[in-house]
Structure 1
Amino acid sequence: MNRQQRASRIAERLAELYPEPPIPLDHRDPFSLLIAVLLSAQCTDVRVNLVTPGLFKLAATPESMMKVPVAVIEEIVRPCGLGPQKARAISGLSRLLVEQHGGQVPETLEALESLPGVGHKTAQVVLAQAFGVPSFPVDTHIHRLAQRWELTDGRSVLQTERDLKMLFPRDQWNRLHLRIIYYGREHCSARGCDGRSCELCCELFPARKRAKKASKA
């Protein structure tokens, strides 16, 4: 089975397991999604979903958020880790959204990446989940599984992204991104599988004798 055949089988099986994968971060609009994704860096989605209701009760729009003292934002988001950095980013991007984008979250990768605290992956998640723009954000789960499934050489997250975009049809990217994340959490986790244990690893590589080590994202 070559790389393209593996990719096709993976897409088929994941679609069976997760026909309609939900967005794991609770949100009401592009702004609340942007903040939630920013907070999810080095933090679980579960914890983010516990923190954001209090934050958005205080300020639900860029206009109101930019008026909240950074120290107050930091107090609320501290459980997500990296509180000072994330609080400054939330305050700063809220101000820029008002001053440069009419209070709206922009719909281009370049504009999103120019906002404080918004990196390439965060921008792609927002494009995919808020605006439906075909994107393939690569997080730690996707980076790990793409290596275990030998869909990429795993030298970098950007390389993994490029390889996956070449293997899968553009109209599958957004759902497949979520499907791989769910599979990585539930079946092929960092400690739960070493490339020889989960259903797909066993099916794709029945003769694999050694653990498949994955480089970190």
Structure 2
Amino acid sequence: MKFGSVKNPENIDFTLPPDHPETKRVLNRFKDDNMPEVFVGCAKWNKSDLKGFYPKGTKDELVYYASQFNAIELNATFYRIFPAEQFASWYDKTPENFKFFPKLNQEISHWKRLRETKEVVEHYLYNASNLNEKLGTVFLQMNDTFAPKDFDRVIKFVEEWPKEIPLAMEFRHTNWYNDASVANELYQLLETNNISNIIVDSAEDAILCTCA
């Protein structure tokens, strides 16, 4: 998949596909007294990535960013595991209603590919826990070569994940969804363990991002 780039966007059919039969059941969990909060933000807050966004003379990009958005994906944690003190500093710079949705480090998803990751996950979460109540859903993006042949690793990872920390998982290899039996087994595993499923496709084929 070539994310974020298409040759002829005018030829794309942006019509949404029919709802999955289970969508209504999932959404019915939310009643008037239990409506979900909506958080909107970007993947990064660096000035080089958000060109023209910051007023001239902005001294602290995160402080200003957090005055305009109420969330950040925190893509930077994919490339390095930041120390606890850095997470605590980010906490102090943002308002009380702000949420961080950090991506799990590439050592977990791309290097170890979910094999023997318990120690690095514990280290990552220990540091990230300094975000306290501002820690939102943690985001695991698997390598696009990670296929269903390693489903056993997914099961072990999911079962060992601490249930008190929300997790969302993204599988980019199309074989997770080409076979209905594999897809349904994945959906059942995630729903049973209260883990969100994220699906992203290239715009030339379809655009779909779900977290349910």
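Only the coordinates and a few stated rules stand behind these numbers; no lab work does. Just so you know, these numbers come straight off a predicted model, no measurement behind them. Cβ atoms are built from the backbone, for glycine too; each structure is taken alone.
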For which of 1, 2 does distance in nm of label points 7 Å out along Cα→Cβ at positions 54 and 182, calculated from the coordinates, equal 4.3? 2
Taking distance in nm of label points 7 Å out along Cα→Cβ at positions 38 and 110 as the quantity of interest, name the structure among 1, 2 where it is greatest. 2
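For which of the structures 1, 2 does the calculation of mean count of other Cβ atoms within 10 Å over residues 102-109 return 21.2?
Working: 1: 15.2; 2: 21.2.
Working through the options, I get structure 2.
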For which of 1, 2 does helix-only ellipticity at 222 nm (-39500 (n - 2.57) for each DSSP H run of 4 or more, over all residues; to 500), calculated from the coordinates, equal -17500? 1
Once FRET efficiency 1/(1 + (r/R0)^6) of positions 14 and 70 (r between Cβ atoms, R0 = 35 Å, to 0.05) is calculated for every structure in 1, 2, which label goes with the largest value? 2
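Which one of 1, 2 has FRET efficiency 1/(1 + (r/R0)^6) of positions 158 and 198 (r between Cβ atoms, R0 = 30 Å, to 0.05), as calculated from the coordinates, equal to 0.70? Mind showing how you got there, number by number?
Numbers: 1: 0.70; 2: 1.00.
Derived from 1, not from the others.
1, 2: which one has distance in nm of label points 7 Å out along Cα→Cβ at positions 46 and 94, as calculated, at 1.8?
Details: 1: 2.8; 2: 1.8.
Source structure: 2.
Rank structures 1, 2 by FRET efficiency 1/(1 + (r/R0)^6) of positions 30 and 190 (r between Cβ atoms, R0 = 30 Å, to 0.05) and report only the one at the top, that is, the highest.
Details: 1: 0.45; 2: 0.95.
If we compare FRET efficiency 1/(1 + (r/R0)^6) of positions 30 and 190 (r between Cβ atoms, R0 = 30 Å, to 0.05) over 1, 2, the biggest value is for 2.
Kindly point out which one of 1, 2 the value 0.95 was derived from, the read-out being FRET efficiency 1/(1 + (r/R0)^6) of positions 22 and 62 (r between Cβ atoms, R0 = 41 Å, to 0.05). Don't jump to the answer; show the numbers that get you there.
Values: 1: 0.95; 2: 0.60.
The value was obtained from structure 1.
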